1. Supply the structure label, taken from I, II, corresponding to semi-axes √(5λ) of the Cα gyration tensor in Å, for residues 174-357 alone with the calculated value 26, 19, 16.
2. Say we calculate mean count of other Cβ atoms within 10 Å over residues 134-141 for every structure; which of I, II gives the highest result?
3. Output the label of whichever structure in I, II has the greatest value of Rg/Rh (Cα atoms, Kirkwood Rh).
4. Which of the displayed structures (I, II) returns the greatest value of distance in nm of label points 7 Å out along Cα→Cβ at positions 254 and 438 on calculation?
5. For mean count of other Cβ atoms within 10 Å over residues 54-61, which of the structures I, II scores highest?
6. When FRET efficiency 1/(1 + (r/R0)^6) of positions 78 and 518 (r between Cβ atoms, R0 = 25 Å, to 0.05) is calculated for each of the structures I, II, which structure yields the highest value?
7. Between structures I, II, where is distance in nm of label points 7 Å out along Cα→Cβ at positions 318 and 366 highest?
8. Match the computed value 13 of relative contact order in percent (Cα under 8 Å, 6 or more apart) to one of the structures I, II, and report its label.
Structure I
Amino acid sequence: MVRIGRGGTLRRREAVLAGVSLLAGGLGALKPAAAQGSGAPGDQAREISIGVASAVTSIDPHFHNLSSNFNIDINLFDRLIHMDERQQPQPGLATAWKALDDTTWEFTLRQGVVFHDGKPFGAEDVAASIRRVAWVPNSPGSFLVYTRAITGIEVVDDHTIRFRTEGPTPLLPVDLSSVMIVPRALEHAPTADFNSGVAAVGTGPYSFVEYVPNNRVTLRRNDRYWGPKPAWEKATIRMIPVNASRVAALLAGDVQAIDSVPPSDAPQLRKNAQLSVVSTRSNAVQFLHLDSFRAQTPGVTARDGSPLPRNPLQDLRVRKAISHAINRDALVRNIMEGAAAPAGQLLADGFFGVSPRLKPDSYDPAMAKKLLTEAGYADGFAMTLYAPNDRYINGAKVAQAVGQMLGRVGIETKVETPPWSVFIAQASAPNYNYSAFLIGNSSTTGEASFPLRSQVGTVDFKTGMGSSNRSRYSNPQVDAVLAEAMRTVDDAKRSALLQKTAEIAMADQAVVPLLYTDNVYALRKGLHYAPRSDGYLAAAMVQPQ
């Protein structure tokens, strides 16, 4: 299991030293020899196909803050700062960064970098990319959470840029590791132009060839890449959401690497001499969002189907009852077959800002029934629980099991498992059409502030807070402590404030954490991949041994 140490941004002096000392950057050295073995790319083909579980919703790197999109974007685009497999900062398009004062960060940019179209990269491109984040229309998951602190941009020269912030913003370098850089000419390019390939221009190790929605993305090696030369001349990322089909494609040699190995298949794959299986604890959590916002909420009724006078999910006792009704150990053992751990907050132990005092709620059906009775629901109520059937490892199965557990304490639960495309459209609709649903979150920054900001911060489209808070949970105390954490420079003090934020949110049952999942990958013999806590499986990360 990967253990993440100090996960926030580096202290000011350390940030400068880190930026200077890690000039190697990039995505890791790639050996020139092609992989050998059944199903592995050969010397002549120099091609690789990778099977991924989650579909891509857009090639536009600023449109939808979604891990599956990011997994494609990092092939095509670069960030100022990259993250290694342990989510520690490394130089990307910036070779060094430092805080000049409490409200100014300066980044030194890499020289000699060109975009896929041959135009040179410079500070104006960075400025345009940051501005574009706020401009992109109709974003279902905004990247503003990463850039909202920036109040001014100063282009000092072609390779020096400064960002002004309203107050101390110690996490700005880490936040900017999630913002892709595009040419200045594309600042107002529509999302459709990225999806068609017209605007899919970056500085990354691969260039765009083709995007077929819900099927594949095809890439060509960028031989002018500033970092280590990728091993593969051509890479195809195939979207294969059905677990059995993804595993079958690997066994047949149709793909050479897959992510999201089903827990039920991992033991047999490990026994296969033609394969290797690697894993690590992820930065992801599966949890329940419950609508505590609306006085009346869809999909929640009396057991006989009649309307209720008020939304029971607004009552903390009901939310606590739901949490105590869930046997997380059984979910880990029976559904995930050990490839997960019970969750008590939004990020697993070992990451920066995680509270050591928050443990998973106990499985206590008697307590759940007692709480329901105290809340006025001794006879229970009926509820529809939604979960995507093609997004998270065993997500639909977990939801079905949770529905059964809730039924045992009097919450008659109907479970609906639509495909992700339908699910996310309904969960993100202006009217928030779901009242209770299973969803996941990955901490792209590798520390606790991101899931707290995105999932339990009060929704504010101007600042990007609550960007994925689809239950519209709101607690002024959570917001206040989190805001203080985000302007606290000292790592130890910031960590303590993030822990306090999580503790307040969980005391209020802002969400119902279920599982911290493991990232499990399988590869054909002759290939090497260092498992990542962020779950990304880009073409340049797979190397011939």
Structure II
Amino acid sequence: MIKGSDLLVAALENEGVDRIFGIPGEENLDVVESIRRSSIQLVLTRHEQAAAFMAATYGRLTGKPGVCITTLGPGALNLTTGAAYALLGAMPMIMITGQKGILSSRQARFQIVDIVNTMRPLTKSAHQIVSPRMIPTLVREAFRVAQEERPGPVHLELPEDIAAEACEPLAMVPPHPVERPLASAEALDRAARMILAAERPLIMVGAAASRPRSTADLAHFVLRSGIPYFTTQMGKGTVPGGTELYMGTAALSERDYVHEAIESADLIITIGHDTAEKPPFIMGPGGPQVVHVGYQPAHVEQVYFPQAEVIGDIGPSLHLLADRLEGRLVNAAALLPLREGILGHIAARATEDRFTPQRLVHDIRQVIPPDGIVALDNGMYKIWFARNYRTRVANTLLLDNALATMGAGLPSAIMAAMLYPGRRVMAVCGDGGFMMNSQEMETAVRLKVDLVVLVIEDGAYGMIRWKQAVDKFADFGMTFGNPDFVKYAEAYGAKGRRVSAIGDFIPTLEQAFAEGGVQLVVVPIDYSENIRVLVDELRERRPVAAGD
């Protein structure tokens, strides 16, 4: 005979799971014991939210679902932000939560919350396991659903009496490869005709193009077509930055310098665009035609309504589309003359002797190699990284432009450091976002990862304060005090450093990476550039009329 919890863990091993993130509780102790006797590592976190962020980031970076576990009630509810993070960000993840026994109730309704119904709008699927005999098929289905396009989180609830119940051994359901369909010949021909007829074509690379399986074919499509491209925030790095076709990243929805190319284009090929991202441009009457290339049909929105769609496995479908275009696009490079001006404006004043966002991004780029990973939390600096940080490898700037929650930067960076111990990994957090999950510094130290945590200190919720100022509200309710971050890091057993002169920034980062272990570096920030550049300067930019 075998317990339900042993069946669950065997099913997870059958899926290739090598680590699970989470926190034990009374209602999942059978599962924890089964994990102890398995090949799977239990990665203990200090908050369930961090466990979900780490599992989601595992899914984002590997394409395989990350797994997290919690107990019932309060522990399970702490996963909800992580569930939304994975759902909007299209990251495959499995969440396993405990529950009181369903065959008897010796504690009445103590701590009981209907987690399955709570999770349904935040997941692709949510189920309670009511018999151990269901476990092999439910787990196999959960992994299939989590990975199929569009990827996302799946929730399984295992009540404690079902986890403890014995049954006869059951065979596991073997995973099998799933071949994704290609775009139809008719759709490819229609898209090719539109692209060949365009006078000023432009490519936009979106979030779904960053799936690990897609990036090579995407890069070949850009090179074979010769069409310049820009990216959304979550599409950065999907095409090597050295192609000389990169036009910039849409960090704002309109009026930024990259929008000179967007406003001039008469056709935009959007590859992997996911409208869960903040709009990289706003469609309207008289704007460019849009060809949507994606795993799934486009979600028609007020700001996005493509005129043609190429639906299928993105990589192979792009290969077929390139076959129809290569060598025939006489106007492919029509927008390239705009490139130097756009990138020049974005890079302006990046080496000033001040702690400006541009200077911080510039200096971080100097110390992070092409395959190094920067995991951003959410704050004002995210816009500057999106605009100014050049990436050459997919998923080396972990930026959330979908849920855009604070508190995810540090857990995501820990996950990246665990997966890629030979690469430089840095978390970039504002002081507000860092303190939302700063307890995971202990997790990083305990796991002995090599990680540099950069805390940008302005003593305020900076992005909302900027928006407050732009909208002419009074400066109110945004500022706070901070601990001594150097001592705070040391209290966890990490090394803390504070940079007070901009010239010391690069040497401090280099020293931190050279020493290894968990290193926290604190820098101030001069956010006066937010108004000067992102409001005043861009307000003066004249939108380009089509055909200018």
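1. II
2. II
3. Once Rg/Rh (Cα atoms, Kirkwood Rh) is worked out for each structure, II has the highest.
4. II
5. Result for mean count of other Cβ atoms within 10 Å over residues 54-61 over I, II: largest is II.
6. By FRET efficiency 1/(1 + (r/R0)^6) of positions 78 and 518 (r between Cβ atoms, R0 = 25 Å, to 0.05), the leading structure of I, II is II.
7. Structure II gives the largest value of distance in nm of label points 7 Å out along Cα→Cβ at positions 318 and 366 among I, II.
8. It traces back to II.
Throughout, read-outs are computed from the coordinates displayed, never taken from laboratory work. This is a predicted model, so every value here is computed, not measured. Cβ atoms are built from the backbone, for glycine too; each structure is taken alone.
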